[in-house]
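Okay, got some structures for you below.
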Structure P
Amino acid sequence: MRGGRTAVMVIPLLEDKAPIEEFDELATVPGLDVFFVGPTDLAISLGVLGATFDDPILDAALDKVIGASRRHGKYVMTMIGNCLDPDYGRAVARRGVQLIVLGTDGHLFLDACRRMNVVKDAKREA
């Protein structure tokens with residue numbers, strides 16, 4: 001694997017409204033080819049705690065990043081761990097997000113705990 005230890009990819013993490021507001025300029029920076037939209041912290045920064053990309057405010061921020069990325073030949077990446085639903089994931093991809101992270105270990109563990117509680121509650125009711 002020649003060059004594997006010398007190649008570096010920088011992926012800026014967009015978790016605050018300031019880089020979203022100036023994203024068209026940020027998208028022109030040479031060497032930055034992928035931008036990661038962090039929905040959880042970005043939602044907090046935009047004042048819509050717990051929102052998904054279905055929320056109009058978070059939706060507008062993602063649209064701004066996708067639009068500028070397309071214009072400048074860049075890629076958009078995000079996480080859908082706060083909404084682990086196949087239809088939601090497909091909808092995010094159809095919007096123009098090329099790279100999707102399903103979630104962090106914390107999201108996946110929390111989802112597993114919720115599912116276990118549903119089973120536990122169903123047994124109590126039976």
Structure Q
Amino acid sequence: MALFEDLIEEVFSLDPNVRYVAVLDNFGQHVSGGMREGKISINPMEEEDKLFSQTIISRGMSETWRKYFGPLRYLIVAHERLLVIQFPCTENSLLVTAEPDVSLDLVKKIEASVLKNLSGTSSF
């Protein structure tokens with residue numbers, strides 16, 4: 001979808017340390033996006049579906065706190081070798097991975113891109 005492709009390209013353009021950008025549906029299925037050209041996945045390809053499913057599960061677990069803390073804006077999971085950032089949206093989630101030493105200012109930039117590119121749409 002062109003809507004997603006524009007957002008994905010914009011997120012990649014924000015920082016060369018962004019490794020992966022993809023849109024997932026609420027069932028953890030890959031909708032659009034992928035690895036930055038020239039990067040090699042750290043996780044085995046056969047584990048990718050598990051990563052997507054766990055990403056969606058973590059979103060659901062965090063949503064249970066909505067009534068106390070307000071809407072979920074994003075999730076960050078920092079591993080030794082990778083930073084995983086998820087932006088939950090209405091019907092989909094934006095999954096971004098980056099090098100572990102990337103500035104957390106990147107999260108605010110991505111959030112602004114999501115809001116700019118997808119505000120007023122029903123898909124996000």
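Taken together, the values in this text are just the output of simple stated rules run on the coordinates, not laboratory data. Everything numeric here is computed off the predicted structure, so don't read it as measured data. Cβ atoms are built from the backbone, for glycine too; each structure is taken alone.
Hey, Kirkwood radius over Cα pairs in Å, for residues 15-70 alone derived from one of P, Q reads 11.4; which structure? Working through the options, I get structure P. A value of -14500 for helix-only ellipticity at 222 nm (-39500 (n - 2.57) for each DSSP H run of 4 or more, over all residues; to 500), calculated from one of P, Q, originates in structure P. Of structures P, Q, the largest value of Rg/Rh (Cα atoms, Kirkwood Rh) belongs to P. Looking across P, Q, the calculation of mean count of other Cβ atoms within 10 Å over residues 31-38 that yields 17.1 traces back to P.
One of P, Q was used to calculate distance in nm of label points 7 Å out along Cα→Cβ at positions 23 and 87, giving 1.2; which? The read-out comes from structure Q. Just checking, which of P, Q has the largest value of relative contact order in percent (Cα under 8 Å, 6 or more apart)? Once relative contact order in percent (Cα under 8 Å, 6 or more apart) is tallied for P, Q, the winner is Q.
2.9 is what came out when distance in nm of label points 7 Å out along Cα→Cβ at positions 7 and 39 was calculated for one structure; which of P, Q is it? Only structure P yields this read-out.
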